[in-house]
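Read the figures in this text as sums done on the coordinates, not as results from a lab. As the structure is a computational prediction, the values presented were derived from the model and not from experiment. Cβ atoms are built from the backbone, for glycine too; each structure is taken alone.
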Structure P
Amino acid sequence: MTLIKSISGIRGTIGGKPGDALTPTDLVRFVSAYAAWVQANNKGKKIRIVVGRDARVSGQMVRNIVTGVLLGMGADVVDINLASTPTTEIAVAAEQAQGGIIITASHNPKQWNALKLLDSNGEFLTAEQGAEVLAIADNEDYQAVDVDNIGQLILRDYTDYHIEKVLALDLVDADAIREAEFTVALDAINSVGGIIIPRLLRRLGIRIICGINLEPNGNFAHNPEPLPQNLTEISELVKTRNADIGIVVDPDVDRLAFISEDGTMFGEEYTIVSIADYVLSSTPGSTVSNLSSSRALRDITERHGGTYTPAAVGEVNVVAMMKQTNAVIGGEGNGGVIYPKCHYGRDALVGIALMLTQMAKTKFTPTDLRSTYPDYVISKNRIDLRPGIDVDAILAKVKAAHADDKIDDRDGVKIDFPQSWVHLRKSNTEPIIRIYAEAHTQAEADQLAALIRKEIEALI
């Protein structure tokens, strides 16, 4: 059993003893702490909190506890039930709520669930804010209201609102998509993507949708992380149905991967690259992604005359850097597209609508588009360490050994070489060092990762 408390939220496996897993007792404590934190930041005024969830099996149980606790803490609750992460984020702003809770463990297997905590903008809490919530939970520094001040429960559906918001974007052209007469294959991994994505595609004028795993029952048909080894069925479907593109989302629909018309992976790292290429072609400006994302975004941005800026890993860090640099598009290499003209959050719906518009206007297939981008491959590795090893000291020694190279130490140690890079980060939850290396070929990326691994092993 596992329970992980971090600044980004609370996640864990369902079942077990309090403190060792995500149990009802733990849910009560952390939701109460979050409600107390929201109340403290609103000077005791009546607060409103939006709650949405993905379709995983434990979702209804967790939803009942979360909404009940919030009501007992005096908050009015707008319960939008089955909804994507970006839908919930948008609903917070639309409701002028003081916060939001998304019940989802994202790409984790079905035994996991989590609470993702939002601020009044519908954006994830900062590190400092998350730490404050955890401190309240640890000290149990909260108090439920009396019977006359229990909150009100409001049931709403924001699915169509989210879709209309995407359709209203200037760079989304539903008429062009309709005229292109695309056939689209979709894998919604038995979660909320099966509700909202087909509805979006129909509103965009897609008449032929070949869908698999659309029933939102939480019994994921395969490992829910949208990686090549998990997507063999959708890849085959694209080929057998002669689809123009395959679309894959994770259970909470903030990550997006495409399958090219020949059944090959477009490349999750290239989701944001392709979307940025389209956005920058008509909206010159700067871009942002995290330090572990492909260099291809930098190359495409500079091709359009813009400036690329890396951010520390984590959506909240990418969003902060996007605001700081006034970026027109940004995201993460895991298929997360953040388009500020819609909202500051990873949103697969936005990515789908922009990609289909790009294809319709350029008359390019996914393979055509991919061929116009620089080729990079990322090798993802890890080193397991003995408990008690000082990871920070090891990273400091690696940094010193590469003093003559370009170093970024805002989030671990990233070493930039002329034709490649390697990024070392320590895990916040287990004694490991993650080693991500990128180069123009898989062999070069693997070789670079192996060289850095040897350097680290020599220091242990």
Structure Q
Amino acid sequence: MTGAILFADIDEPGLATLDVYRRRGGYGPRLLKALQMPREALVEELKASGLRGRGGAGFSMGTKASFMPKGQIDKYLVCNADESEPGTFKDRELMQKSPHMLLEGMIIAAYAAGANRSFIYIRGEYAQQAVIVERAIAEAKAAGLIGERILGTDFSLELWLHRGAGAYICGEETGLLDSLEGKRGNPRLKPPFPANQGLYQGPTLINHVETLATIPHIVEMGAQEYAAIGVQNSTGTKLVSISGHVRRPGNYEIELGTPARELIYGLAGGPGEGRTVKLWFPGGSSSPVLTGDDLDVSYDFDSLAKAGTMLGSGAIIVADDTTSVVDVALKTAQFYKHESCGKCTPCREGTNWTVKMLERVKSGEATPMDLDIMASVCENIIGHCLCVLGDAMAMPVGSMIKKFRGEFEAYIEQARAANPWGSGHAPVEALEAQGALA
């Protein structure tokens, strides 16, 4: 496993201040080097590094920047700091402890894309982090690192921080843009894509906190050295947020390609004494679940895709063998039903239907046929929504039904036997407390 890059100095006292960040190498020769490179050369360097988006989609950052049109027109860079995927808390730590790393990455990314205006859209609940980032922006502006003719070059950049109002849908890039413009956060129909018509109808590059914070290190190391870390098509390091039934939950920086067992058991200590991993989400609650038999899968984009899931935001949520998969499925479906903006029918109706069907399982009213209906509903949601929120519910719930069909059927039989008259009679929760249901 390689040494830390983003977290190399993360616990350095005072790192959130400009003075300490500069002493640790920030805003130094690497920033001037980037701003003196031809834009096309800088974009090619980012492409050659193999850096893929760290927010969920995993698209090549350099390729995304290359989509921005040329010419002297207003262009925008937007940092997605909404971090609303359940189980994800890595960007919060980066912004809280090293905000200038993000700002330096944004300056370089904006230069590469030809953007002259930039925004950080931060999750509304991140009040402390917003204050820290705003303080860092003020320091950078006072030092001439943001504003007119940065470091004496011809490049100028304006940068603002915008606080969201707390909605999962605003983590979706076009919903974020609508919210940033002062509208209700709803996803937009694509095309046009943000690179052509984004914020205020102008060309817009959108990247997540971790992606942008990585850029200064790529400039300093060089694309080839960075690309040598990790595995093919998944280069560099990745911040993972590990939570759930583990002894040492937290954020860890790992080399892509590390076996999942090393992450869950080696870094996070695994489940408690006598317990085993039953299921785990590799990339936040929206990723299809894997089981305890899948712990030797390599933690990288392609290997996880081959295993039928995705790396997503890098949030690993672990559930041990004391967990009811029915409860996990219901809580997951309830979250996405609540967060659906309701704009498109497959998501609005599909999430609602799935919750109702899972509630039937809980109340003892379901039959095995209901599992087939749920699986069919999930299949019909995937790929038919305006954005990926519907898929974010359908993929994990569908995977749980597929991988734990036997447990669902056993739960249905026990619930029906314990509560033969259905809902409104013997509360299933009371039966569970008495140990009547496994």
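Laid out as a table, the results:
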read-out	value
Winner on relative contact order in percent (Cα under 8 Å, 6 or more apart) once structures P, Q are ranked, highest first	Q
Which entry (P, Q) yields the derived value 2.8 for distance in nm of label points 7 Å out along Cα→Cβ at positions 4 and 420	P
Value 0.40, calculated as FRET efficiency 1/(1 + (r/R0)^6) of positions 228 and 292 (r between Cβ atoms, R0 = 30 Å, to 0.05), assigned to which of P, Q	Q
Kirkwood radius over Cα pairs in Å, for residues 140-275 alone from the coordinates reads 18.7; which among P, Q	Q
FRET efficiency 1/(1 + (r/R0)^6) of positions 116 and 356 (r between Cβ atoms, R0 = 25 Å, to 0.05) from the coordinates reads 0.00; which among P, Q	Q
Of the structures P, Q, the one that 5.2 was derived from, the read-out being distance in nm of label points 7 Å out along Cα→Cβ at positions 76 and 260	P
